[in-house]
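Before anything else, here is the set of structures, which you'll find just below.
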Structure 1
Amino acid sequence: MKTSELMIGDLLYLNRRPVRVDAIGFNGSISYSEKGGFGGIGVDKLSPIPITEEILVKNGFHTYGESYFIPEDKCNTHVRIGFHYRETVVDLHRHGAFSIQISYKPGMLYVHTLQHLLRERGIDKEIEL
């Protein structure tokens with residue numbers, strides 16, 4: 001993982017503990033916060049958090065068949081995540097605008113990637129683990 005792939009607010013693992021990125025340095029380091037503290041560390045010590053069905057349900061996604069939907073928000077954006085045998089598909093659709101469909105290999109969709117997709121579509125949703 002590279003610092004250029006991160007955004008402030010991203011959730012990642014540090015030794016299997018979730019941390020939130022608070023600042024990103026140019027030297028390959030980040031500042032982070034977690035329950036009970038904060039610190040700084042090289043980005044090479046961090047690992048992505050895989051998206052699980054449990055995380056989606058906990059964050060308001062509803063199931064429909066093999067897919068998970070988040071209800072339309074105030075931005076009229078519809079988000080669908082489908083877990084399929086060979087790929088995980090993310091559909092983002094805004095009424096009256098274009099739709100985006102992105103495919104990932106199984107197990108390659110991470111919490112921070114979903115955070116980026118939601119932010120880019122104007123959805124300010126805090127992801128809980």
Structure 2
Amino acid sequence: MKQILVVAPPGRLQEGLQALLATLSDTAVAVVTDAGAAALSVPLPRPQLVIVARDDAVHTISTLVCQWPRACFLALVEHEWQEQAVEAAGADAVVVEGIPATRLLALVQDLLAGTSTDPLEVRR
């Protein structure tokens with residue numbers, strides 16, 4: 001079973017990500033609101049994918065990449081200018097707010113399968 005950790009503040013985005021990821025078969029999803037103790041104590045010992053949708057994505061990714069160095073990190077950011085900073089923090093893929101759900105789901109599936117052809121491409 002593939003394991004996905006979502007780090008996002010409570011609200012519509014978090015709920016939307018949960019609903020979208022629930023459509024994936026053979027996947028366990030855990031959701032936390034920050035990169036603190038809650039993220040490190042989730043019942044997923046080794047998530048394959050960590051999706052970060054927070055204003056402090058740089059800090060969150062740099063904190064969690066130390067905990068799970070083999071995980072793939074997907075950052076959801078509001079602006080394209082944030083791309084370089086989250087990449088430097090360890091993001092494997094970056095998407096800008098407004099990406100269609102079908103494209104986001106396809107990217108998640110590619111990242112889980114290890115088949116993303118250009119993971120650092122900003123997609124909309």
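A value of 6.6 for mean projected area of the Cα convex hull in nm², calculated from one of 1, 2, originates in structure 2. helix-only ellipticity at 222 nm (-39500 (n - 2.57) for each DSSP H run of 4 or more, over all residues; to 500) was computed and gave -3500; which structure, 1, 2, did it come from? Going label by label, the one that fits is 1.
Assign the value 2.8, calculated as distance in nm of label points 7 Å out along Cα→Cβ at positions 3 and 51, to the correct structure from 1, 2. Only structure 1 yields this read-out. Of structures 1, 2, which gives 18 when relative contact order in percent (Cα under 8 Å, 6 or more apart) is computed from the coordinates? Structure of origin is 1.
Laboratory data are not the source of any read-out in this text; all were calculated from the coordinates shown. It should be emphasised that the depicted structure is a prediction, and the values quoted were computed from it without experimental measurement. Cβ atoms are built from the backbone, for glycine too; each structure is taken alone.
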